[in-house]
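Multiple structures are listed underneath, in structure tokens.
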Structure P
Amino acid sequence: MGKYFGTDGFRGEANVDLTVEHAYKIGRFLGFYYGNQKTDGRARIVIGKDTRRSSYMFEYSLVAGLTASGADAYLMHVTPTPSVSYITKIDEFDCGIMISASHNPFYDNGIKIINGNGAKMDASVENQIEAYIDGLTDEIPLATKENIGRTVDYASGRNRYIGYLMTLATRSFKNMRVGLDCANGASSTVARYVFEALGAKVYVINAEPDGTNINEHCGSTHIEVLQKYVTEKGLDIGFAYDGDADRCMAVDDQGNIIDGDKILYMCGKYLKQKGELTNDTVVTTVMSNIGLYKAFDRCGIKYEKTAVGDKYVYENMITNGHSLGGEQSGHIIFSKFATTGDGVLTSLKIMEVVLESKQRASDLFHDLKIYPQLLVNVKVKSKPEAKDDPDVQKKVAEITEALGEDGRILLRESGTEPVIRVMVEAKTDELCNQYVYQVVDVLKANGHCI
């Protein structure tokens, strides 16, 4: 990770950690960098945003920077992150930019940069952007006269993405009662239209964004809202997205949560039965539940583990040719159809499994035993110092030995926040709680906590 760019772009509180000046300089650099690679000197860059209030401010600042460097900026307006990835690749843009802080509260925002292949930008380019922001490189010349860039309305790109999603369904959704929690975010411009076009009876909540209510007690990070809604309405299934709709969590007909691990299990097993799980392998992160791996072993499915972040999952998938991967948090990648996590696409693939199996969603997990898991985020002064503290490492080793093959402990630094994440899986909730807080107590005692 760099000074500004983490595992999922440049993220922070709007006009505190991430300012309009940062956005302007990012636009200036990208317009110049890609313009130098074109014979006519004019880069084409597409921009999308989520619904938080500051997204408009950052959009205008990015456009000012891009056009001042001679690039043309194409605006998709409010749209999911995966739609920007899709359009960047399909329409051969030099790069794409998504303005979003994903599942964070409305006062945070972020700038995600997407390369010409529709994937997360290479760290080498992000490092060059950081150097320019900090004034460590030569100033970029301003475009003049007819070389100044222009702004183009590109809402049609979002509509083409919607059309693409519709082509991926293998069956009609007729007679299926589906709940959608749009998190008052970007999926509110897409999800309903896809499901209605495919014939579902759609029940939508949290699709009235006002700039400050994105992710607020709704969406994939507050799945309990959709659980209650699905059971009260007697729906067949429900899907909850995050602010920029690159992740999906689901709720079955009994109100049970279908998290990313369960999605990987049901889709992995289904694809293997069809002979479409490339290399018979699913790519996970280190956060996936030990119960998922035991279930994969029983199914004859191999798996690989990466660092947390769908960026790393996708890199592994592309390097090794795997077709399915994702995170427990609901970032799921189907590499045959997308280059990044895509919440609405994931919900369509879940519908495919349910419909093709001719079972209720709640009947698809009998062979999967998820171990109790507890994750606690601890705000710290220095992530490396806290994680590498000898007393902390000693406690982690003790817990690892005590758990044996019936659980595990994971200590890792957040890629987007000043926190250490302490996670324990064990046979019981009591053991999880006991071991997690033993580590937290050591972090506190040694003065690492804020």
Structure Q
Amino acid sequence: MGKYFGTDGFRGEANVNLTVEHAFKVGRYVGYYYGRGHKAKVVIGKDTRRSSYMFEYALAAGLTASGADVYLLHVTTTPSVAYVIRSEGFDCGIMISASHNPYYDNGIKLINGNGEKMADEVTDQIEKYLDGETPEVPYAVRDHIGRTIDYAAGRNRYIGYLISLATHSYKGLKIGLDCANGSTWMIAKSVFDALGAETYVIGNQPDGTNINLNCGSTHIEQLQAYVKENGLDVGFAFDGDADRCLAVDEKGNLVDGDLILYIYGTYMKKRDKLATNTIVSTVMSNFGFGKALEAAGIDWLQTQVGDRFVYECMRSGGHMLGGEQSGHIIFSKYATTGDGMLTAIKLMQAMLDQKQTLSKLAEPVHLYPQVLKNVHVADKDEALHHPDVQAALKEAEAALQGNGRVLLRKSGTEPVIRVMVEAQDLPLCNQCVDGIIAAMEKAGLVKEGY
């Protein structure tokens, strides 16, 4: 990761560590970089945060000043931007969103001409430009100055694409949708209504400051209660930019990313559609998920945390299905990024094709209790490799007797070590996590004041 761009773009608090000047300069460099030799075409989408409008105008100003033409999708989802880029020949695209973060944060996600996250070598050059380490790029003049074009039609084409992927009518089904007061607040209902569902929608009244606030995939308990209260057949919760989806079964139980991968992966295997017989997920996937895949005869690959790493593994190995426990699910036949709406449609296909409820399809997976605690430390590398911490780690692994796992990893953005244990019972999880943290404290590795 670079100074500004992490695994999911340039993210920070609006006008604190991500400012309009940053956005303008990102636009200037992107317009210049893609406009060498021809007039660049760049598409921009945004979520419902108050600051998204400010960043949209700043990026558009920078891009057009460098000679690029800018096509505005307005409020839309991250996967819709990737889809429009791929299908309509844009040089690149930008999504303005901080995903599941609170409203005061925002982010600039750069997407290349293939609909994939921008390569590090490009973002490295942008960072050097932001820090004044490269010469100023030229301004466009006269008829070379770029223009902005209203491109809501591109978003509508994406909606049509989603509808075309559904294999069944949803007539007679009661479906709950939690739009997180974000990007899907208009799109989701349109899609499910068109497919015949009786839709029940919450989190669809954005005001610029309530995105992800007690709603959406980060607060799934709202949809769980809503599904039970209204006797719904299924519910889907999206995050702020709708690249994630978590589901709720007819009993009000959470169906997380691991369960979604299992349900659709086994469905693909039954139809001989799971090329390479492999599902890709991250190291955060539950131990019980891996056991269920093994029982189903499906191979399992794990990557470091981040959907970009999942996608890179899928692309290099030719794998069809991958994702994260948090609900980033990638169907490589249809998309290059996690797509919450697509995930919901694919889950509906698995349910309706097999004539089973979501709870029944998830039944074979027995998720292990998991405890995750964040420890603020002075030095992440020292805390991770300290002999006393490593000894506590080995002691915890011995206590699990091969029926569970321990994971210590560094946060990519904070001075934090994440200590996670999965075991067959919760008390053992807590015992192992607390033992490792106690070793850190005894060695003087924990940062004071937290």
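Laboratory data are not the source of any read-out in this text; all were calculated from the coordinates shown. Model, not experiment: these values are computed from the prediction. Cβ atoms are built from the backbone, for glycine too; each structure is taken alone.
Quick rundown of the values:
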read-out: Among P, Q, which structure scores highest (criterion: distance in nm of label points 7 Å out along Cα→Cβ at positions 178 and 290); value: P
read-out: Structures P, Q, by distance in nm of label points 7 Å out along Cα→Cβ at positions 386 and 402: label with the highest value; value: Q
read-out: Winner on distance in nm of label points 7 Å out along Cα→Cβ at positions 146 and 442 once structures P, Q are ranked, highest first; value: P
